[in-house]
Structure 1
Amino acid sequence: MPDPVNPAAIPSVAAGVVHALVERKETLATVESLTGGLIAATIVEVAGASAVFRGGLVVYATELKATLAGVPRDLLDARGAVDPEVAVALAEGGRARCGADWGLSTTGVAGPEPQDGQPVGLVYVAVAGPNGSAVRELSLGGGRQAIRSASVTEALRLLTEYL
């Protein structure tokens, strides 16, 4: 398995996701916070992505997680933006709002400073699909770009496991 911090690993994982979705005749939507659209950009780099990628939301600001992605405000108030339940709600919200078979989300702290008491490198990636949702906690090292790249790779890997 490729090193999750290696940005060169991302295109092959994304291609695998796109090809699996094409074979299954299923679609994908993304909701991204710390990755700021990197998952969507990575997916659309793959030839054939237009057959499966519905769209994505970049909800960097906490209030947009509620207004655009449909995360319950009481959940955000109680748990903060960097939380496993919020990650799942983001994936489910993207799936519903974009009319996709699958939703994929990221939320976390890329740094350079901690956020709301959460350490740099704490990331949650989540997937929501026809048979439910799952979330994975990551504890990533390196600088801001390394954390964001590894988050993309790990989100795509999580989706791959469910495809």
Structure 2
Amino acid sequence: MKKVWDWIWPILVGVLVAWGIMHWVVSFAVVPTSSMYPTIPNPCYILVNHLATETSPIHEGEVIVFKYPDDPSQIFVKRVIGLPGETVTIHGGHVYIDNHELAEPYLHGLLTEGTFGPYHVPAGHYFVMGDNRQNSYDSRYWTPYKYVPRSYILGEADAVIWPLSKMKPIPQ
């Protein structure tokens, strides 16, 4: 029995360490839609950095992985647009935060169609949108919850890791 235990316990420790790393440090997520295109191609796998959102404040423009507020069993990837306490409005092809136009270089000159808002982001919540604005189911359209609670944020999307031909860091 001792020989069997001497063989099994290192495997169990390894499994627990791997689980801890995947749960608290880094993990992977599948991006099945084009809502973040061209920043994140689809379909692909991305690296999720859990420590980034635990050790630093979440910032405007950060690409996050989170539980969808209307159905927490689903995982979404979007860009943070509005921070707690800010007011987001969308009109004339641009996004405005507290009446100041938001610089969005990740859109590569594309405009945000439609008129939306104003959205007053509550404390402890975030307003998010996909980079592919015409094909993104995001805070503009969600009901009844328009905002992502801080507790639903799983981590920062750091890099596209698969397929290898599309491997690249995700600009924050």
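Odds and ends about this structure:
- Distance in nm of label points 7 Å out along Cα→Cβ at positions 14 and 150 derived as 2.0 - corresponding label from 1, 2: 1
- Structures 1, 2, by mean projected area of the Cα convex hull in nm²: label with the highest value: 2
- Entry that produces 17.8 once mean count of other Cβ atoms within 10 Å over residues 30-37 is calculated, selected from 1, 2: 2
- Look at mean count of other Cβ atoms within 10 Å over residues 118-125 for each of 1, 2: the largest one is in 1.
- Structure from which -5500 was derived, helix-only ellipticity at 222 nm (-39500 (n - 2.57) for each DSSP H run of 4 or more, over all residues; to 500), options 1, 2: 2
Read the figures in this text as sums done on the coordinates, not as results from a lab. Bear in mind that the values here come from a model prediction, so they are computed numbers and not experimental data. Cβ atoms are built from the backbone, for glycine too; each structure is taken alone.
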